[in-house]
1. Match the computed value -21500 of helix-only ellipticity at 222 nm (-39500 (n - 2.57) for each DSSP H run of 4 or more, over all residues; to 500) to one of the structures 1, 2, and report its label.
2. Using relative contact order in percent (Cα under 8 Å, 6 or more apart) as the calculated read-out, with 24 as its value, let me know the right label among 1, 2.
3. Between structures 1, 2, where is Rg/Rh (Cα atoms, Kirkwood Rh) highest?
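Please treat every number below as a calculation from the coordinates, not as lab data. Predicted model only: the values in this text are computed from it and were never measured.
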Structure 1
Amino acid sequence: MSTVASDLGQASEKATALQQAVSTLQKQGTTVTKDEETTVGGNTQAHTAIQAEVEAVSQIANALTTASTNLQSVAEAFAAKDAEIGASLSSIGGPTP
């Protein structure tokens, strides 16, 4: 018979990797500088595109942060449930996960 158990350590590694990706993503967006002096027609569109990119990066970073938090939370809930089921099985003489 096989044992089913959650792996909180692996989930933590993945959550940490997501947070590191968020950090890298946010650092990339901090190097953009808008040209405020040029009056070329495309400069206005460039400002709009830069602002849209900044907003998209922020939304992606927020989504990844939420995913990381949720991953950790679900992993902790699974580990707690595994422990609960293990305790119940051991009280009736079955194998524990």
Structure 2
Amino acid sequence: MNSRKSQRKDRRIRLLDHDTSATLSNPNLVFETFMECLEEGDSESAREVLAASLRHLNKAQLEKRYHIPRRTAYNLLNKKVMPSLELVAKVCMAIRQESVRK
């Protein structure tokens, strides 16, 4: 019976570490995923994709370069407000431009 328990333990799936900044710093992947969500009518997931990408950007730079107030960025991250189309456009521009800067 002991050997059976040890066999079960060995079959457990182990999760690998994943650095999200590697995928979320790729604007093409972010926009492709964002558009897929919109095409499927999944606005919640589309919002999460933008928020996840926004998490990896410097909030002070967002405010200076793209006129996205810090509070607005944090509200988007915390899902406190529904972003306007104007804000979505600014965030998309920031994601694209910041990836070029790196």
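1. Among 1, 2, the structure yielding -21500 for helix-only ellipticity at 222 nm (-39500 (n - 2.57) for each DSSP H run of 4 or more, over all residues; to 500) is 2.
2. Attributed to the structure labelled 2.
3. Working: 1: 1.36; 2: 1.20.
Looking at the calculated values, the largest one is 1.
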